[in-house]
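Quick heads-up: structures coming right below.
Read-outs throughout are calculated quantities, based only on the coordinates presented, and are distinct from any laboratory measurement. Note that the coordinates shown come from a computational prediction; the quantities given were computed from them, not determined experimentally. Cβ atoms are built from the backbone, for glycine too; each structure is taken alone.
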Structure I
Amino acid sequence: MSTDSNNIVNADELRNPSRYMTLTYVVSLSLIAILSLLVHLMLDRVIAQQSRSGELINISGQQRMISQRASLFTLEYLNTGNQEARRIAEQALQTLESNHLTLIEDHLYALAANKSTPFSAEMEALYFEEPHNIHQKIEDFTTSIRVAISQHHNSEVPESWLQYDFLAMAREPLLTSLDTAVQQYEIESGEKVEHLRQAQGVVLWIIIITILVEALFIFRPMVKKVTLYAEKLKFDAYHDPLTGIANRRAFNTFSQRFFTNAKRYDSPLSLITLDIDKFKSINDTYGHDIGDEVIKIVGGKLIEYCRESDIPARTGGEEFSILLPHTDQKGAISTAEKIRSALEMNPLLIDSNIIPITASIGVSTVGVEDNSFENVLKRTDTAMYEAKNAGRNRVRIG
C-alpha cells in the first residue's frame, strides 16, 4: 500500500462539491428549461401560423364562391323579382365585404399606425395595384350588384339590365384575381411554415449541442469532482491528516487481513511499534506546532524506509506502527534499526535550538502459537516499553 498522499490528485485541496453541484444543476436545468420553452413557443407559433394561414386560405377561397353566389341570385332577382333571391344576394354581398375586410385589416391597421405592412410585396400588389387590384374590383362588384338590386326594387330596371351578365362580371376579371390571391396565400403559407420548420431545426440542434456541451463541460467535470471528493473522503477515512500515512482504522483493517493471510499461507508477518521519546516535553517546551513538525518528520522517515507492501501507520498521538508482510524477525529488526538511526541522525533545527528526535521501538513476529493479532500487538507494545525503560532510543524484541 502506497502511503504518499500525493497519490490522491489534489485531494487535500478539494472542497465539498455540493455547492458546485447545486449551481451546476440549476444552470443546466435552467438552460434546458429555456430551450424547452423556446421549442414550445416555436411549436405554438407554427400551430398559430398554420391556423391563421388555413383561415386566410379558406376565406380567400370562399370569396370566389360568394361572388358567384351574389351574381347568380342577383340575376335571378332581376329576372323574376323573387325577394328571397334578393335577400340571399344581399347576404352574399355582406359576407363578401366582411371577408374582404378580414383579409386586408392587418394591412390597414399597420398603415394607420405607420408601421410596416404584414403583406408581402406580391400580396400588396394583388390587392391594391393593377392589373388585379382586388380591393377596387370588390368595391366595383358590390356597387354594381347593389345598384342593380335597388333599380329593380324601384321598378325602374331598363331592358338592358335583364341582359346584364352578372355571372360573367364575377368570373372575369374578379374571379381570376381571387384565384390568384388564393394561390399567393398558399405559397406564402408554405414559405412561412418552411421558415418556422427551419427555425425549429436550428433550435433542435441548439438543444443537442447544449446537451453535449453540458455533458462535456458541466456534468463530466462535476462527476470528476464528485469522484475526486469521494476518493478524498475515502483517503481521509484511512489516513492520518498530519503525516499522510495510514491511521488506526486502516491499521486495524490491514492487520487483521495480513494476519489471516500469514496464518493461511504460512508466510512471515512482523510488526514494529515505536513511540517518540520525550514527546510531551517537546510539546510543552516548544509548542504543539513544533510537536506536529516532529510527528511529520517521523511519518516521513517511516515512508522513506518502508517498502510498497508495508503499512506504516500513526496509531496514537506519538505512537506509530508498521506492518511488514513477508518479513521475518531479522528483516523487521533491520528496518527498525534503520528508522531509529535515521531519526537520531536528523534532529529538528528551530532557530538556534536543536531538538533531538529519537524513538523507542518494539519488534515482534507472528508465531505458530499466535491465534490472534492481539497477541502480537501486546508483545510488540511490551518490547517498546522495555526499550523506553532501558534508556530510550533503542530496539527491543517481543
Structure II
Amino acid sequence: MSVGILGGGLGGLSAAYYLARSTKCKSIIFESSDSVGGWIKSINDTDLNVLFEKGPRTIRPKGLQGFNTLCLIEELNLADKVIPIRRNHPTAKNRMIYVNKKIHSLPSSFYSLLKTSSPFSKPLILAIFKDLLSPKQMHSDESIYNFVERRLGKDIADFAISPMICGICAGNAKEISVKFLMESLFEAEQKHGSIVKGLLNNFIFQSEEYPSYIKKSSFYKRVNSEKWSVWYLEGGFQKLTDALNERVQNLGVNISLNSSCTKLEFRNKQIICHIGNNEFLFNHLLSSISAKKLAPLLSDQHPFLSQELDKIPMVSVAVVNVAYKGKHLKDNAFGLLVPPSEKLSLLGIVFDSCNFSYTDRTVLTVMMGDTIDWC
C-alpha cells in the first residue's frame, strides 16, 4: 500500500510518522517549500542571545490530544527538553486585554470574581447565576459568541471569549461554530441544561479514560502532580519538527522538497498526484495543506467539492518578533489580547520574556491579522 502526503508541516510529518511506525505502507511527503516544519520555525539570534518563535511556543498538556503530544515527544527522545510552566506561575495566572485604549487585567482568582473589574460592568460571579437560571435551548449549533452571550452574558462574550478566539485562531467568535471549537460547553447545556451543571457533572461523575500507552508515559503523573499549565521545548519548537523529519526518513519515508502538487486525479481506485511533469500513483492520499490550496487541485474531476472547499474562510496572521535590551514590561503576564470590537489589526502580544528565562531582555511576539491579507 502506498500513501501520498501533501504538506510537510507538523501535520504531514506526524501523519507520516504514525503510518510508518504502525504499518508497512510506503509514504511520500510532498512539500512545496525548501524545508519541512510548516509554520513552526525557531530562530536563535546569537547576537541578541534571544530565541524567536515564528509559530507556536507553548502547548497545553491536558486532554487526550495534550497527552498524546507528550507521548510523541517521549518517543522522539525529546523528554529532557520539556520545560513546564506551572499553574502558580505569574504568566499562567495573569492575562490581559486591550479595551478602550487601556490595558486591563482579567480576573484570575475567586475573590476577583466577586467584584467589578474594568472593562466588565458587573462582578463575573453573576455570570454563573445567569447560566444556572437561564432556560435550556436546544440547538444543532450556533456561533461561539451567541452561545456565550446567551448563557453567560454580553460582557463575557465581548471581553473574555472574543479576544480568546482571536488568540486561538485569529477568528471572529461571531462566525465560528461553538460545537466545533467548544463542544464540551455546547454538550453541557444540551445534556444538563447549563454549562455549570454540565461541567460539575463531568467533574464529579466522569473522568476521562486514557489509553494504556498514555498511562505508561513518564509525563502522565507529572502533569497533574506538578500542576502544569503549559510546556515548551528548550531550544524552540523546531526541535520537534526536526526530530520528526529525521525519524520519518529513518523509517523509510521519502520527503520531496520544492514539490508543488498541481492536480489530483482519481482513477481505478487510485489517486494520481501531479508534481511538475511527473505523476505519482497512490492507494491513499492525506492532505495537510489548507482547504484553499487543496480546492484547485480537485476542480477538474470534482468541481462541487472544490467549490465547497474554497468557501471555507481563512485568514492570514503576520508575526513580528521584537527584542529590547533591559526589562521594560510593568506586568509579569502571559501577554494581552485585543477583542474585535476595538477594530484593530492587532490580535495580541505575547510577553515571551515573562514566559521564558531572559535576564536582561524584553522579548515580545506581536500578532496581526483578521481580514488583512499579509501575503
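General observations
- With relative contact order in percent (Cα under 8 Å, 6 or more apart) derived as 25, matching label from I, II: II
- Top of I, II by distance in nm of label points 7 Å out along Cα→Cβ at positions 48 and 88, largest first: I
- Given 5.7 for distance in nm of label points 7 Å out along Cα→Cβ at positions 24 and 200, calculated: source structure among I, II: II
- Looking at distance in nm of label points 7 Å out along Cα→Cβ at positions 72 and 248 for structures I, II, the greatest value goes to I.
- Answer label among I, II for the case where log10 I(q)/I(0) by the Debye sum over Cα atoms at q = 0.12 Å⁻¹, calculated from the coordinates, equals -1.15: II
- Answer label among I, II for the case where helix-only ellipticity at 222 nm (-39500 (n - 2.57) for each DSSP H run of 4 or more, over all residues; to 500), calculated from the coordinates, equals -9000: II
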